Structure P
Amino acid sequence: MTKNAEFDVLIEGAGPAGLACAIALADTNLKIGIIEKGVFPRDKTCGDALSLDITNQLKQLSPRLAENFYASSKTGIVKGVYVCAPNNESFTVDLIQHGKPLDMHISKRIDFDYLLYQEAKQNQNVTFFEGEKATAVEKDNDNLTISNKNYNWKGKIVIGAGGAHSLVAKRLAGQKMNKNLHAAGLRVYYENVHFDEKTAHHLEFYFFDDVIPGYLWVFPLGEGKANVGLGISSKKVSKEKLNIKEILNNAIEKHPVLKEKFKNAKALETIKGHGLPLGSKKISISGDRYILVGDAASLIDPMSGEGIANAIRSGRYAADQIKKAFDKNDFSASFMKQYDKRINKLVLPELRASRLMQYLFIRKNKMNRIVNKEKRTGNIQEFVNIALNDPKNLNNTYYFKMIMSLLF
């Protein structure tokens with residue numbers, strides 16, 4: 001028998017974006033329902049690396065959540081980045097602020113998302129529906145209804161947070177995959193991976209012919225374990241009919257650097273895949289009684305493939321818009337466009353810049369030149385130092401000089 005449930009806010013998906021939205025609504029009396037196809041703690045295919053911005057986003061979302069994150073024994077430390085070019089030359093960039101190492105974090109999504117989930121559950125007005133996959137969405141004058149064989153969920157406003165395959169994004173916003181702005185990603189956990197002292201706490205990026213403008217990554221999880229994956233343009237995969245699982249396995253077995261790193265390693269799971277809708281193009285991410293957040297809104301960085309920070313940010317922004325909507329009792333598409341404008345002003349420029357950087361730099365000859373030049377000059381390390389220690393000096397002139405020094 002199908003059950004009926006009514007809410008003020010209905011959230012499709014309990015990833016970082018959906019959970020951030022729920023957490024940001026904790027200071028309201030709104031009744032919130034969250035529909036999640038998995039059961040917590042549940043895994044999510046991802047690189048697991050958390051950008052420096054995520055720390056800032058967690059603090060703004062909930063000081064208590066940020067403290068719990070820092071205190072978690074399941075969070076690893078990252079001190080820099082290692083880059084290997086197609087010619088197998090490499091360099092490292094360290095994160096240093098005020099003369100001391102600045103730590104990024106790495107956390108398996110099964111742990112990171114569970115931390116957000118526990119925070120969201122602190123709100124007595126939040127109800128989770130785990131193990132329930134939404135299959136249909138319809139709208140009438142006063143509600144949107146999401147349903148499956150077990151439930152009809154009604155909400156005055158719906159948040160599409162179902163990731164790359166969001167039902168709300170497809171059915172209400174009419175989104176379709178754009179292969180020019182989409183990547184295919186693979187991930188597999190390994191143990192007994194060899195890390196030398198130089199890269200023991202560094203995110204490793206490998207660029208080679210088969211994947212450029214994408215990359216292969218090796219991210220250390222501690223105790224010889226690693227998150228290993230591959231991100232590659234969906235257009236390239238389709239056009240060249242690539243078997244990306246085979247590319248990943250061949251690289252691990254034959255790449256001059258990787259084959260030594262993995263000679264005693266053992267995969268802990270089968271290779272898992274996921275889609276990455278990349279940002280940089282202005283699209284509609286809201287409408288009558290709905291808002292799209294995170295991957296459903298195509299907010300993944302085109303160059304790095306990182307999307308968690310923007311997922312949390314968009315969840316916060318969506319919560320702000322929800323509060324305004326209930327305050328004005330206005331859920332119209334025209335009113336919700338305030339959310340689009342905020343994203344387009346504060347997030348889209350960064351995504352477009354990243355897209356341009358990918359186009360300019362992530363090419364075989366460019367990558368070889370950049371790595372060779374960085375080994376001689378240390379320009380990238382200098383840029384990172386300024387960005388972390390004195391960001392006000394990163395003016396347009398400096399950016400231009402930086403780009404020119406890398407390109408020529």
Structure Q
Amino acid sequence: MSLIKKELTEKSGFVMEFSVSAEAFKKAENEAYKKNVKSITVPGFRKGKAPKHIIETYYGKGVFFEDAINACIPEAFEEAVKEAGLDIVGSPSFDLVSEEGDIVLKATGFVKPEVSIDGYKGIEVEKKVDAVSDEDVDREVESVRKRNARTVDITDRAAAMDDICNIDYEGSVDGVPFDGGKGEGHDLKLGSGAFIPGFEEQIVGKNIGDEFDVNVTFPEEYHAKELAGKAAVFKTKLNSIKYEELPALDDEFAKDVSEFDTLDEYKADLKSKMVKRNEDRAEGALENALAEKLMELLVAEIPEPMFEAETENQVRDYDTRLRQSGLDLNTYFKYTGLTLEALREQMRPMAEKQVKVRLALEKIAALEALEATEEAVEEEYKKISDTYNVPLEEVKKMILADDLKKDIVVGMAMKLVREAAKVTEA
């Protein structure tokens with residue numbers, strides 16, 4: 001098995017001829033015979049007992065040819081690629097060139113593109129960090145208060161805004177009930193805007209046990225076209241009234257929801273966390289802006305298979321995240337009406353960005369002679385192990401050290417670009 005010739009073509013394409021020795025092919029043919037003979041019938045022989053040369057005489061000399069070729073291609077192609085020094089992307093196509101003596105095959109496909117990039121140091125970007133005001137902290141505290149509220153039954157007054165009212169209702173248009181317009185024992189928070197505009201306000205002032213009509217008009221842009229713009233009457237009964245009682249905003253509240261003894265300490269900690277969150281968010285936006293600039297600076301003829309492969313990676317990752325939530329792609333498609341092709345179209349822009357940015361960073365790493373140390377590789381293995389709660393040795397079996405080194409070097413390149421950037425803080 002050996003490389004015969006290679007040729008790089010336009011747009012990162014390649015054509016390569018390589019050979020499979022007659023001896024190796026003969027061996028593969030014999031293996032194909034052993035694999036298939038049990039299912040082959042030849043008159044005069046019991047099924048699966050006909051000799052190879054008899055089967056070839058009866059069915060033709062090439063009866064095992066395709067299986068043998070397919071068995072030989074992976075190893076022969078891999079050796080030829082190494083000899084040619086090609087970095088293949090996607091799946092190439094194969095054609096038979098000659099079967100006289102050694103088998104000669106031609107592979108056609110794409111290689112990782114030649115890349116150039118200049119000006120990656122000193123990129124000008126703006127970093128906008130949102131300030132955290134006392135009002136922001138108060139809103140966060142209020143959100144925590146609401147999550148720790150207790151529900152109180154109201155029996156001595158009429159319904160008011162912000163109450164949770166349990167109602168039965170049935171809607172009709174021109175006296176005719178419509179699908180989806182009926183409910184029993186439904187909890188509705190007045191003022192939430194969950195129902196048609198004007199509905200919730202008409203419950204205000206009603207008492208438990210009251211039965212009344214709610215008159216509303218469906219919005220012109222209502223999703224059910226047959227109801228859009230129509231006047232409707234909902235016969236409604238108020239079953240019960242509840243109210244969310246917020247905890248007092250004092251030191252006891254701080255002790256209940258945090259490790260701090262006073263409200264002031266709790267607020268100070270909240271503020272520091274919000275400041276860090278905003279800083280992290282701003283840093284993420286800055287790195288995204290740098291990535292956009294790197295894509296503009298990148299010069300490369302990127303073959304389509306690279307984008308297709310990354311799109312499939314994005315789809316698989318999305319499927320994995322769905323499964324972690326107890327769903328899968330088929331269920332997702334059922335509820336959203338999307339198709340696999342539509343999902344691919346959604347993922348494509350991000351996939352293109354990932355491919356371009358990685359190519360840019362890999363080139364920068366090469367230009368800067370960046371290398372990942374063994375210590376850095378071990379740290380990354382441990383980080384993955386801790387993050388996903390997978391034993392360290394299992395992680396090492398799943399991820400090759402060479403692949404991990406490439407990822408680390410890409411991260412180092414991004415850090416270099418970030419540190420060299422001219423950042424204006426806003």
Exercise. Thinking of P, Q, which structure, once mean count of other Cβ atoms within 10 Å over residues 181-188 is computed, gives back 13.8?
Worked result: Q
For this session: Check the numbers for mean count of other Cβ atoms within 10 Å over residues 21-28 across P, Q and tell me which is largest.
Result: P
Seminar exercise, completed: Working back from -15500 (helix-only ellipticity at 222 nm (-39500 (n - 2.57) for each DSSP H run of 4 or more, over all residues; to 500), computed), options P, Q, answer is structure Q
Seminar exercise, completed: Taking distance in nm of label points 7 Å out along Cα→Cβ at positions 141 and 285 for each of P, Q, the highest value is that of structure P
Seminar exercise, completed: Output 23.9 (mean count of other Cβ atoms within 10 Å over residues 5-12, calculated) maps, among P, Q, to structure P
Problem set entry | Given 7.2 for distance in nm of label points 7 Å out along Cα→Cβ at positions 85 and 229, calculated: source structure among P, Q | Q
Exercise. Out of P, Q, which one gives 17 for relative contact order in percent (Cα under 8 Å, 6 or more apart) as computed from the coordinates?
Worked result: Q
Exercise. With mean projected area of the Cα convex hull in nm² computed per structure, which member of P, Q shows the largest figure?
Worked result: Q
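The numbers here are math on the coordinates, done by the rules we state, and not lab data. Model, not experiment: these values are computed from the prediction. Cβ atoms are built from the backbone, for glycine too; each structure is taken alone.
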